[in-house]
Structure formats: C-alpha cells, structure tokens
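*Asks:* For reference, the structures are reproduced in the following blocks.
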Structure 1
Amino acid sequence: MTATLAAEQALNGLQLGLMLFLIAAGLTLVLGIMDTINLAHGSLYMAGAYLAAAFFQGTGSFLAAAVLAIVATALLGALLEMAILRRLYRRDHLSQVLATFALILIANETVRMIWGAQPVELSIPAPFAGAVELAPGFTYSAWQLLIIAAGLGVAVLLFILVAHTRTGMRVRAGASNREMAEVMGVDVKRLFTVVFAIGAALCALAGALLGPLLAVQVGMGESILILAFVVVVIGGIGSIRGAFVGALLVGFVDTAGRALLVPALASIAIYLLMAAVLFWKPQGLFPARG
C-alpha cells in the first residue's frame, strides 16, 4: 500500500468513525441512563436525512436545511420519548425491543408514504463539490473534510457539555447511578427527554452530512444502527468517551479491512474486534458504571 492510499484510507476511517460517534453518543446515553434498548434510534438518522433533503429542496441552502432538520428531528425525538418510550422504562428489555422494532416498521412505512419508495437526492453543496490538495499529488474530497471537521467540532462540544456543565453533571450521575440521581433531586423525566432530544439531533446531523455520500432511502438507519451498537458495546454503555474511542476503532478497522482484506473477511473484522475487546474487558473499554 502506497503512502497516498494509506493516508486516504486513514481519513476515510476517521470520517466513518466520527459519524458513528454522532449516532452512538445518543444511543449509549439512552442505554446508560434510561436502561432502555431503542432499536428505533436508526430511524431518527433516516428522518434527519430525509428532512435535510426536503428542506434543501425548499430553501436551496444546505446550512439552513441542516439546521432545520436538526431542530425538527430533536423535537420529533422529544415527542417520541414523551409519548411512547416513557411508557417502556419500567418494562423488561424484550418489551422494549419489540416496541421499538415496531417503531422502525412504522417509520419506514411513513417515509415511504411521504417520499415514496425511491431514494431521494441530496446533493453536495457546490462550494464543497471538488477536492482539496492536502499534499503534492494527494487530493481529498472537500465534503469529506468538512464532515471530519464537523464531527471533531461536535465531539469537542459534546465533551464540554457532558464534562463541564450542570446538565452534563446530571447526565453523568444518571449514567453512573440512576436511582441515586433521583434521590438527590434530579428531574429524571426532564433529563430523559433532554438526552433523547440531543441524541436525535446528533442523528439528524449525521444523516444530513452523510446524505450526499450515501443514498437517502427507506431503511437506511438499520445498517448503521448495527455498527452503532457495536460501538456502544466496545466503548462501554453510558460512556461518551467510550463511544468516541469505540467509534474511531470501528471506523479504522472497517476501512482497513475493506482496503486490505477480501470482502468476506472485511465484513466480520469489526465483530472480531468487538469479541476481542469483550474478552479483555467484558464491560467495554470505558464503562460508565463500575
């Protein structure tokens, strides 16, 4: 492998890892704080991509479309939490899996009724349609560089939110010991809604950024949801730091596997990584509890 190809694959892995982090961050908080398995998390990613495409067609501005999609998906997530998921917190995990799987089917059919069964186009904005020369003889997509910059920026902001704000303190307390947080006066219902809305907003951002690279189509959330769960398991349930490290590991391993291995082996590389991490640390790399 040449140095140019290695650098390109490293950037591809970083881009994939950062987008997985945006999706896995909300998912790990929902699992860590609410102790709820939400299979419909990927549907919020799909909703964000479709809403970004619809707003882009209406406004002609990708920035405005992304902001509107993030706000709309956050509101949708908050309504979903208050109307449906709040009733599942005291249920067993099997009930949560069945209910949120039903939400996946409902979301897919709703999208199919509104936008149709064919993929929806979400184009790369003209200023970022070209490539940037990073070194002599090495160019890389300007849009993918923007995705990397946006992912790193959101990761820093999320770290500041969780580690250095009162809301973040409550989130960390809830992830570590939900019952003790309730006893200490934390408004758990409000905290759950805020966490779910933030997770939905992060999903929408990932959907808007990846929409121009991938097909915006019905069911697009299921495949990336599987990778997000792998990230959560590797990083440790409830841990933002674990989600970040796990997402980068999955991104680099998946990209390197596709570049170096035959397809049959590349498809299982991340699952071998997960098995190795669980063998070494059964609770994940940075578990929020314990």
Structure 2
Amino acid sequence: MEEVTPAPAVVPPDHPDRAECTTAQSRGTIAVLDWIETYLDAVPRSAADAEPAGPFTLFRPRGPWPYYARPRLGLKQLITSDDVRRLRSHQRELGLPETIEWVVETTPSLGDAASDAGLKVVEYPLMVLERGSLITVEPPEGIAVRLLTHDDPEFVRAHAVAAVGFGASGTAIGLEGGAERNAKAASTPDATVEFMQGRARDGLSISAAAFDGGGPISVGTHQPVGAVTEVVGVATLPAARRRGIGAAVTSALVEDAFVRGVTTVFLSAGSDGVARVYARLGFRRIGSAGAAEPS
C-alpha cells in the first residue's frame, strides 16, 4: 500500500516559531496552508458567533452542536500553557467543550502548550487535493452514489449513517448496519434535522450518500467557502466497510466541489491508514491537523 510521506514543518516566515522558508515548494505549501487557515476561521461563522479569547477565537454555537476554539487568524505570537488554561476556564464558564483545533505547521507552539495545560493532544494527517488531481472512484456493483438535497426522503437516514459509523471507530468490518442506522434516524431531534436541512438548502453543507437495496450505507459532506472546501463526516456502516464505498462517496463530493468552482479540497484523515485510502484518490499530505481535549 502507498505510504504517505509526512510533510515538512512549514510556518509563515514572519512567525516567531519558524526559520525563513525559501524554496518554491515551501512557499507553495505556505500559500495552501494560508487558504486553509482562512477557511477554518470562516466556516464556523455560518453557525456560530466568533469571540476573541486571548490568542484564540472561540466559536459560540447558534445551532445544535458545539464548536471548538482555534488560534486567532494571522496570529504572530507564541501560545503558552497559561494562554490555554485561561481559554479552558472561559470555555467552562460558557458551558462549552474544552476543545481546540489548529494546523500544526502554522501554530507549532500550541501542541506543547495544550499538553502542559492538561489536554490530550492528537495529530491527524492533513491532506489536500487540487483541481485536476482527482482519481475518480466508482462505487462497487450494486451500489449507487448520489448527492442529497435538503428535502431528499433519505436525508435523515443517510446522516444517521455517520452517527453509527463514528460510534464504531476505525475501518474494521463490524456488525452495525441498517437496524442501528434506522434507530439513530428515529432518535434524531427535529431541531437538529431542521438545522441540517437548512444548511443543505442554503448550500453551506453538501452531502452525498451511497445506497444499496436497503437504504443508505455511507455518507459524507463538504462545506464550501469561496474556492476552498473541507470534506467532513465520511462514514460507512461497519457492516458495509472494506468495499471502497467511502472512497466513492468522497470522489463524488470532490467532483461536486469542482463543479461549484472550488479549486482546493482538503480533509483531516482519521489515521495514517485512512490517509492511504485518500491518497489513492489523489489527495496528498501537506501537514497535520492538531486537536486537543480533556483526557
């Protein structure tokens, strides 16, 4: 299987964490990371209010799910463990999860600071795919992949696939299938369904799903902002894994993104093994996405 080569650390030249980068490849990487940073600062604002919190921006949700804090866009200072402790205290005051997300290459000081402040820190492969690089993946025989409209009769069941899939993490084949999906769909609050359908109707979240004769078995979403989009929430029912279905859903999402005028698609892979799957679609690793939460 293809190995994914870790990307070199690339921090903007005027950042105190970094020595000056002079190669064309490094400058190109910096540009893509800048686009991703701008995107990550913008995308939560359609469903959350942004609030400054020291060197961070804290996103206070207006919808049914919480958001993270992240380093302030354009930040030039080092982040310390005291900065993280103050942020955690403020998050507790607001009743928000004590979570932070960031791009490791852009804010390399944050990982150690978050760890020293008592958070568990993990890093995931950060991967990008530019227009013209997609290797299209067709679904296996008997499986159909289509985009979901906000009023699709399978909208709720399709998104329930993600709840089942992420509840059984990893890529191993499991027992969970249609019955668990249907139970999750039936228990989804009406307010959550309305919120998700509204985002789909407004073009903020575009989802695709794969179907067999019994209904949706895989789902994924991309969220375009300008010329950049992120692929999120790709999940397959454990009983249907290891057949290339999630890759076919991702392929359909990337194709839709390019039709909409997006030029750069990115994602955070859940592991190096998952990253190898995305590499076969044309994604390349550009760095690491950092995440911190209470242990």
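Where a number appears in this text, it was derived from the coordinates with a stated rule and is not lab data. From a predicted model like this one, the values you see are computed outputs, not experimental measurements. Cβ atoms are built from the backbone, for glycine too; each structure is taken alone.
*Asks:* Figure out for me which of the structures 1, 2 the number -10500 belongs to, where helix-only ellipticity at 222 nm (-39500 (n - 2.57) for each DSSP H run of 4 or more, over all residues; to 500) was derived from the coordinates.
*Replies:* For helix-only ellipticity at 222 nm (-39500 (n - 2.57) for each DSSP H run of 4 or more, over all residues; to 500), the value -10500 is produced by structure 2.
*Asks:* If distance in nm of label points 7 Å out along Cα→Cβ at positions 139 and 251 is computed to be 1.2, which of 1, 2 is the source?
*Replies:* Label of the source structure: 2.
*Asks:* Another one. 3.7 is what came out when distance in nm of label points 7 Å out along Cα→Cβ at positions 35 and 267 was calculated for one structure; which of 1, 2 is it?
*Replies:* Here the read-out was taken from 1.
*Asks:* Using relative contact order in percent (Cα under 8 Å, 6 or more apart) for the comparison, can you identify which of 1, 2 gives the largest number?
*Replies:* Between 1, 2, the highest calculated value is found for 1.
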